[in-house]
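Participant: Just below sit the structures, each encoded as structure tokens.
Derivation of every value follows stated rules applied to the coordinates shown; laboratory data play no part. The structure presented is a predicted model; accordingly, all values stated were derived computationally and were not measured. Cβ atoms are built from the backbone, for glycine too; each structure is taken alone.
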Structure P
């Protein structure tokens, strides 16, 4: 059986670990927020690039063909799932996989 001193040491250790984990969680949350803001800020640029590529493809001529520029009617969609393997992003990765 553990002594009172061992139990107190264990409680102190767990509290210290909790504090470190909490700090890591705040850093991860901040980084994720900044990444979301950057992705949102780049959305108009990505849309304009897409418009330009489609305009170039339309004016390239009838003999030009590329599978990525063709319109497909089969209803299938391609999804790129981006997850993380660092820090405290386990819940983020799990939720992203479930949503996909």
Structure Q
């Protein structure tokens, strides 16, 4: 993720859980992981994945490769029935789209 790789099917658990990720079932894709981090509070501490993505947590900033509601990537995936992790309330997974 720290290398900004995009990925889809790979067996893994949801971060900080023992539940199989939708990636592990071939039902999710992550796009531009560095610029669109996974952000969640764990035990009172902010967890950012990848760890080198702290500069991209503030989504009010303008930067290249940012996925938001105006981005073509968001529009295409959601038009085809995917859910975007950036819309989640319990965490934000800006890189993540799943069926």
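Participant: Thinking only about FRET efficiency 1/(1 + (r/R0)^6) of positions 60 and 84 (r between Cβ atoms, R0 = 25 Å, to 0.05), which of P, Q has the largest value?
Facilitator: On the way: P: 0.05; Q: 0.90.
Once FRET efficiency 1/(1 + (r/R0)^6) of positions 60 and 84 (r between Cβ atoms, R0 = 25 Å, to 0.05) is worked out for each structure, Q has the highest.
Participant: Suppose helix-only ellipticity at 222 nm (-39500 (n - 2.57) for each DSSP H run of 4 or more, over all residues; to 500) works out to -2000; of P, Q, which structure was it derived from?
Facilitator: Q
Participant: Right, another one. Computing P(r) over Cα pairs in 10 Å bins from 0, in percent, for residues 4-43 alone gives 28, 25, 21, 15, 9, 3 for which of P, Q?
Facilitator: Values: P: 28, 25, 21, 15, 9, 3; Q: 29, 52, 19.
The value was obtained from structure P.
Participant: Which of the displayed structures (P, Q) returns the greatest value of percent of Cα pairs over 22 Å apart on calculation?
Facilitator: Numbers: P: 62; Q: 23.
When percent of Cα pairs over 22 Å apart is calculated for P, Q, structure P comes out on top.
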